[in-house]
Structure P
């Protein structure tokens with residue numbers, strides 16, 4: 001009897017092991033490509049690129065882009081439609097670190113979640129072009145009738161000159177950039193040339209491998225981070241840090257997000273500048 005019970009338990013563990021080994025299962029999402037001159041701006045809806053945590057509502061549960069379950073207080077999603085929605089968990093401009101901490105917390109802080117908004121920008125699986133999905137988004141959010149579920153403000157593009165003016169205004173106000181959704185594009189998982197991000201700089205992630213000592217006014221602090229890209233190339237990031245961050249720099253082995261303006265002739269990021277510690281890396285693009 002004991003032997004049979006032991007075998008049954010062992011079999012159940014073996015059957016469960018592959019599920020545990022898989023880890024997070026990232027949702028299949030539509031991903032943006034970088035803006036390039038020549039885009040027919042009039043064919044796109046334009047919105048601000050929100051600096052938050054991307055969330056995927058599958059109709060019942062909220063997930064991060066990396067496939068980690070988000071557990072807000074029950075009231076947060078109680079009135080949401082049973083329709084998959086893409087959006088951004090957002091507190092406001094320049095508050096990424098705060099909302100990231102709230103989302104990653106193991107305990108749902110009711111007071112903190114009262115400030116969070118889920119800004120809907122697409123409907124995975126819905127039929128039609130983006131213009132049709134946008135109309136449906138507005139219907140669903142209006143029917144939910146809760147202030148923390150909103151549709152990202154979308155405006156029709158007119159010209160490249162007006163697009164540049166809007167980008168300049170958004171960045172001057174502390175925003176990150178713009179997103180362009182082609183009016184006729186269906187929702188398709190993976191990188192799409194019909195979903196475009198437009199920022200005054202590019203950003204990427206790298207792993208911290210060393211710290212260099214500061215000089216002059218930074219004596220006794222960190223001078224720069226030595227970081228490594230996934231292709232093994234190493235370079236330094238020496239700007240973008242507060243004095244507090246130089247006194248307590250990102251630990252070796254952690255990942256950071258940096259911004260840059262193109263590449264040098266040697267293929268290194270030009271004008272690399274620290275943005276933030278990246279607590280959770282985005283999943284690799286689907287094949």
Structure Q
């Protein structure tokens with residue numbers, strides 16, 4: 001089977017590419033800037049394909065001859081004309097439509113826990129609208145909703161590890177009560193590979209999360225315990241975070257945005273009403289197994 005992975009050189013995409021190669025798939029790693037993905041070997045590596053999901057005309061040629069397509073493209077921070085609506089709704093629907101026209105047999109669309117077209121959050125709303133738009137174009141789409149993904153070089157856990165190891169006083173989002181269910185990125189990639197390897201599924205939506213649900217403050221404490229540091233945790237009102245984010249958004253590369261602050265107001269856990277990693281035969285890694293993977297971040301613990 002030939003599989004085209006859009007976002008194939010990204011955080012999740014390159015792990016999906018690696019798992020598919022391990023299972024003997026022929027893999028196309030599709031990205032805007034075709035470059036060698038850090039997976040595989042000289043003897044077993046993906047074909048690099050240059051295409052932009054935002055450019056409808058480039059999608060068809062990129063997936064020609066593919067049996068399956070994976071949309072692992074994501075956007076977490078809007079900038080300029082690149083919005084959540086443009087990426088997660090319009091572009092995702094364009095890919096789904098092109099896949100159907102090309103006779104692709106299977107489409108796996110990566111979404112997020114809590115995706116809801118009625119949400120007040122622009123990100124969550126776009127994720128929800130995107131699922132609907134994709135299914136309108138490719139009715140048999142398999143949607144994989146993931147909790148926040150963690151692993152080396154991620155944008156969430158790596159940042160937490162760096163800050164917790166450096167700061168003697170650590171500001172929490174609100175009271176730090178938001179519930180999270182972090183899932184190891186490798187487990188999400190394995191889920192995608194199994195969905196493609198086994199075509200017999202009578203479920204169209206999966207939710208994947210880690211084995212434990214933690215409050216944000218509990219996650220910070222777990223990181224601190226792992227590295228033997230003892231920061232003072234200080235609650236900080238969300239209103240104050242939003243004000244800081246507004247100012248930060250004027251920077252060329254803002255460290256956080258108001259949208260990200262809004263996301264931290266909401267729990268990010270599976271509903272329990274949909275199949276997930278256990279149903280796919282995957283035993284997910286616990287957060288305590290993933291945190292040490294971040295140790296090589298190059299940030300020294302304060303003394």
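Of the structures labelled P, Q, one was used to calculate FRET efficiency 1/(1 + (r/R0)^6) of positions 102 and 254 (r between Cβ atoms, R0 = 25 Å, to 0.05), giving 0.10. Name it. Working through the options, I get structure Q.
Comparing mean projected area of the Cα convex hull in nm² across structures P, Q, the highest figure comes from P. For the structures shown (P, Q), distance in nm of label points 7 Å out along Cα→Cβ at positions 54 and 262 is largest in P. If FRET efficiency 1/(1 + (r/R0)^6) of positions 158 and 238 (r between Cβ atoms, R0 = 35 Å, to 0.05) comes out at 0.90 when worked out from the coordinates, which of P, Q was used? Structure of origin is Q.
Could you figure out which one of P, Q the value -9500 for helix-only ellipticity at 222 nm (-39500 (n - 2.57) for each DSSP H run of 4 or more, over all residues; to 500) was computed from? Value -9500 for helix-only ellipticity at 222 nm (-39500 (n - 2.57) for each DSSP H run of 4 or more, over all residues; to 500) corresponds to Q out of P, Q.
Read the figures in this text as sums done on the coordinates, not as results from a lab. Worth saying up front: this structure is predicted, and the values here are computed from it rather than measured. Cβ atoms are built from the backbone, for glycine too; each structure is taken alone.
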